[in-house]
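Visitor: Below, each structure is written out as structure tokens.
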Structure P
Amino acid sequence: MNLKKNNRHLLQERSIKYKFIQNNECIFPIEKMCTVLKLSSSGYFKWKNRPFSKKLLLKEKIKEQITSIYFSSKQRYGSPRITFELNSLGYKISRITDAKYMIELGLRSKLSKKFKVTTNSKHTYLVVENVLDRNFIAKKPA
């Protein structure tokens, strides 16, 4: 087992456990949950009181910009156009990162289809004459 590569999965699992404890701390005692989940309570309190990192704050700020650009464009902009808008606003972000953030936010561009005429009135096909001689104009309501 390669701990160098598996470390991020173990840390992710630990943060998920910490979030579970945070969500249920009003129901169960924190020390009891830490012993059941095999975590130290001091580690939980360090995690809880840790300030947000600059990277996480920047990510949240970019996500807010993405949602504002997305809804101002009537939900039509995808990741390439939103990336261009963010780069013009001064954020240095790639299209792939922008696409990841859009997936996390649940945003997808709505495609608008162009109008296509399907009726061809100028055809040269044989038109059958009106044998039944029906009149579809109503003289009074039924």
Structure Q
Amino acid sequence: MVKAKRFHSGVVKRSVVIHSTREKVWRTISNITNLPQWASGIKETVLKSRIRKGVGAIRDVILDDNTSLEEHIVDWRNGHSFSYVAVTGMPVRTYFATLSIKPRGRNSVTLTWSCYINTKKITGGEFKQLKSDLDSLYKTSLKNLKSKLE
């Protein structure tokens, strides 16, 4: 039996408490070409725009399997959050992600990485796998960042 392919939408969200200052966490995540130092499965990031930070900055993210994603920063709240969209390289029609920081005290923050995805036509099993892969990426990467900053 052939499994039906259709469009799927969903959200993936992971958070971690980091015992560090908001400024230190922001300095690390807002360096948009710094991903290989803490994000799992990312080999390289390359700046593609003259803008290094903020709305309009564009980066290529090269994964360990040499897949290349082009991402555009579409929202920037200095010291608090930024959002980006992937425009190439994923089996989706829409990938909108946000990294946000919430202070928990003087030297502690909650860092959240979340995304909304809307896929191309894929099976339900493929959609579950995509969400699982993103969840694993976020979980491992946030754990790496926590270890790096504490």
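None of the figures in this text is laboratory data; all of them are computed from the coordinates on show. A quick note: this is a predicted structure, and the numbers were derived from the prediction, not measured. Cβ atoms are built from the backbone, for glycine too; each structure is taken alone.
Visitor: For which of P, Q does P(r) over Cα pairs in 10 Å bins from 0, in percent, for residues 16-63 alone, calculated from the coordinates, equal 25, 48, 26, 1?
Guide: Label of the source structure: Q.
Visitor: From P, Q, which structure was helix-only ellipticity at 222 nm (-39500 (n - 2.57) for each DSSP H run of 4 or more, over all residues; to 500) = -17500 calculated on?
Guide: Considering all the candidates, the number was obtained from P.
Visitor: If distance in nm of label points 7 Å out along Cα→Cβ at positions 72 and 104 is calculated from each of P, Q, which structure is the one that comes out at 3.5?
Guide: Q
Visitor: With relative contact order in percent (Cα under 8 Å, 6 or more apart) computed per structure, which member of P, Q shows the largest figure?
Guide: Q
Visitor: Which one of P, Q has distance in nm of label points 7 Å out along Cα→Cβ at positions 32 and 128, as calculated from the coordinates, equal to 8.1?
Guide: It was calculated from structure P.
Visitor: Given a value of 15.7, 58 for Rg and Dmax of the Cα atoms in Å, point me to the structure among P, Q it was derived from.
Guide: That value comes from structure Q.
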